[in-house]
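Bear in mind these aren't lab numbers, they're just calculated from the coordinates by the rules spelled out. Since we're looking at a predicted model, the values are computed, not measured. Cβ atoms are built from the backbone, for glycine too; each structure is taken alone.
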Structure I
């Protein structure tokens, strides 16, 4: 049996990006339980790069990834507005204070400027924070970019490889899959998203508490149709967000319902709640719900990602808990983690990042 330097469990954006960064320096095996990579969270993303998304501790990863995403053509400028009612102006001001020194580009707007950007805006919405740098992400393109880069660098991808047993023997991990295949690797990387704690349990580790949260999105046909240059619009109170997409509107109720790891499906009630909240923002008419889907966004207890070796088990590495910002931070997160595992010098992308924020031992 061949032994790889690294075996990565999960071939979504996390596993694919890390595999590509490790390859060329080491042999890498990428294991995917589904028929094809990206079936779960990666393939269901609402697809935006937003500087403040995830909190101040995530901003450095997002900003560090921005240059790579722009350079390779994966970003299309959109802009974002966090909007609020009169009673929520303190929350808008707090947002400005919280993110004002992070390096994110943000600006406070009042009613007149806000109404000029969002047609049909109802009068109770009187303030906003404007993020001009927000952009749409070509998620499928980015994911395929990393898979292709991995192939070029020698990554071995195995699909339908559901890991069912792990054992550390003679300095390497023995990996058994549901179909009887077995693999071996010196280092095992848990990039299994919603299943991250379950993979750790197979290795004999107590969970870190990485919790999958259900997120719903619906595609609507509206009258009027959303302007193509409409920014991403988010509620400062976290009750909705929406954006245009090819003449239609993508709308979410910003739900975060705890879930078991599963093939997530959209629930009628969540879609109805989203439409009700949308109707309180603009005077547009919803003509049809054309599509609906859901995904699982997985968070550690402190809502920061978990990157790095677990001190409880030799050769076991976490690359999980990326919440809803795993795609927009993928370039920097993968390069930071690969560099640490390979003991490489920091480069311009990772030089300013504080890896201590994301280490798993903070949760133990």
Structure II
């Protein structure tokens, strides 16, 4: 990508992140009495009261840890520590984390969900990177947590089962576990994290990805074959992008050619079949014939498209990254300063709803990759 194009994108997005988004979510998006992160902010700039999901707390810890790593001069340390302190309310006696508490920290839903466990492991790695004095304690806690996850969720056919009784076998939480394992491996280099990452990738290449089409499916049966009925046919463009980025990242560490090939095919499917040319955005779902299934376009697939384009677009990276950023920008421009829209309907109108905090993780992940790519390009 031309340095001027990548640099201009990076500068514009960093201004929005530093000047608009982070200040708002560090103030209106935090409960000053508890340090907890709020679930959503309305168009009036005020938080929307709601029970607090585990995944949002973990994701916002990542956001403010990354803000610190990027050099944001705001109160990232206070927000990071406040979030880590509040997370104690989610801890169960068995070492797992419950799904939801109220705004005072009392349990609302005690169920441990694999998806949430993955994000607590990921958040701990992000915090450890920014707090070297706490790294040993955070890793020890994360290792104990991983052991609890493996005791509770490990499935005899490989991988892990979800807590959802109707859809117990899913690829999605494995993707976020892989993200967490790679984060800890990069921080510590320990074989425990490396081996856990390798097992997830092996299951992905063997079962999650369809050998004929190269597409990654979402739902499975107990032996990791596609789930019966329509559920087993779902292919999400956003997850084609997200898995593509993670597989490429893993493959670069291992020198694994098969994973690179799989990642390139996932990216190709996402771009070719999962992007609506008229709206310029990646939409929610395809079927296993790669025909559109759900044309609503949420914000998060746009961020995963940015990451995958930076990693996998090759000679076409200039155009692909610019197009992905333009798609994401639609969700920002349509909202008040520092906020975003979440769902774009097929008629090109956004659903009128508050900005969910859960999206901030996706945005910051994408921008972190964009900033790193711009820095790498401009370095001598």
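Can you tell which of I, II yields 22, 13, 11 when semi-axes √(5λ) of the Cα gyration tensor in Å, for residues 219-282 alone is derived from it? Only structure I yields this read-out. Work out the source of 23.5 here, i.e. which of I, II gives that when mean count of other Cβ atoms within 10 Å over residues 27-34 is computed. Source structure: I. Source structure of the calculated read-out (Cα extents along the principal axes in Å, 68, 40, 37) within I, II: I. Source structure of the calculated read-out (FRET efficiency 1/(1 + (r/R0)^6) of positions 35 and 323 (r between Cβ atoms, R0 = 41 Å, to 0.05), 0.60) within I, II: II. Each of I, II could give distance in nm of label points 7 Å out along Cα→Cβ at positions 155 and 227, but the derived value 1.0 comes from II. Looking at structures I, II, which one was distance in nm of label points 7 Å out along Cα→Cβ at positions 163 and 347 calculated from, given that it came out as 3.8? Only one of I, II returns 3.8 for distance in nm of label points 7 Å out along Cα→Cβ at positions 163 and 347, namely II. Could you tell me which structure in I, II was used to calculate relative contact order in percent (Cα under 8 Å, 6 or more apart) as 16? Only one of I, II returns 16 for relative contact order in percent (Cα under 8 Å, 6 or more apart), namely II.
Looking across I, II, the calculation of helix-only ellipticity at 222 nm (-39500 (n - 2.57) for each DSSP H run of 4 or more, over all residues; to 500) that yields -17000 traces back to II. A value of 20.0 was derived for Kirkwood radius over Cα pairs in Å, for residues 115-330 alone; which structure in I, II was it taken from? Computing Kirkwood radius over Cα pairs in Å, for residues 115-330 alone on every structure in I, II gives 20.0 only for I.
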